[in-house]
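Just below sit the structures, each encoded as structure tokens.
Coordinate-derived values only; no laboratory data. Everything numeric in this text was worked out from a predicted model, so none of it was measured. Cβ atoms are built from the backbone, for glycine too; each structure is taken alone.
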Structure P
Amino acid sequence: MAKNILGDLLESCCTDPMTGYLRDGFCATHDQDRGSHVICAVVTEAFLSFTKARGNDLQTPIPAYGFPGLMPGDGW
């Protein structure tokens, strides 16, 4: 199991929607993760607007990928 910077086992970030680079609910990663997806956050409207304005729309559902879209208060 992956560990956090304190050496403790990682806790699940979010499973609804399933999150994490590996879509396993954790912030584990590997060498092919070009974006270093290693931080879990509870998203806000400001964060979602900021990322959308920069081309990463996390609010719009993408059913083909099983992605329901995020809402303020979701873990990601």
Structure Q
Amino acid sequence: MPGSAVLTVQHLKSQFVPPETWLEAVGELGFAYLVLATRPWPEGAEPGDAEALAAFTSDEDATVSAAHVVLPARSLRS
């Protein structure tokens, strides 16, 4: 899908359409910063909910217990 981001890790593939600002930042930086939380996403919160995301990512317990990974950005070729 054009404009989407794909994360592929052994036996796992996840695809999503990020905001344009995210794509621009990754393009400029050349990497994406992935945070794998050990705490579950808040019940009832939608994945695209900016307020829920901001609250979740600013929670010190969530960030301290999470795995933090820097991934190189690559482009898919047709």
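Comparing mean count of other Cβ atoms within 10 Å over residues 21-28 across structures P, Q, the highest value is found for P. Tell me which of P, Q gives 26 when you compute relative contact order in percent (Cα under 8 Å, 6 or more apart). Source structure: P. Ranked by mean count of other Cβ atoms within 10 Å over residues 13-20, structures P, Q are led by P, which has the greatest value. Out of P, Q, which one gives -3500 for helix-only ellipticity at 222 nm (-39500 (n - 2.57) for each DSSP H run of 4 or more, over all residues; to 500) as computed from the coordinates? Computing helix-only ellipticity at 222 nm (-39500 (n - 2.57) for each DSSP H run of 4 or more, over all residues; to 500) on every structure in P, Q gives -3500 only for P. Out of P, Q, choose the structure whose coordinates give distance in nm of label points 7 Å out along Cα→Cβ at positions 5 and 53 equal to 0.8 when calculated. It traces back to Q.
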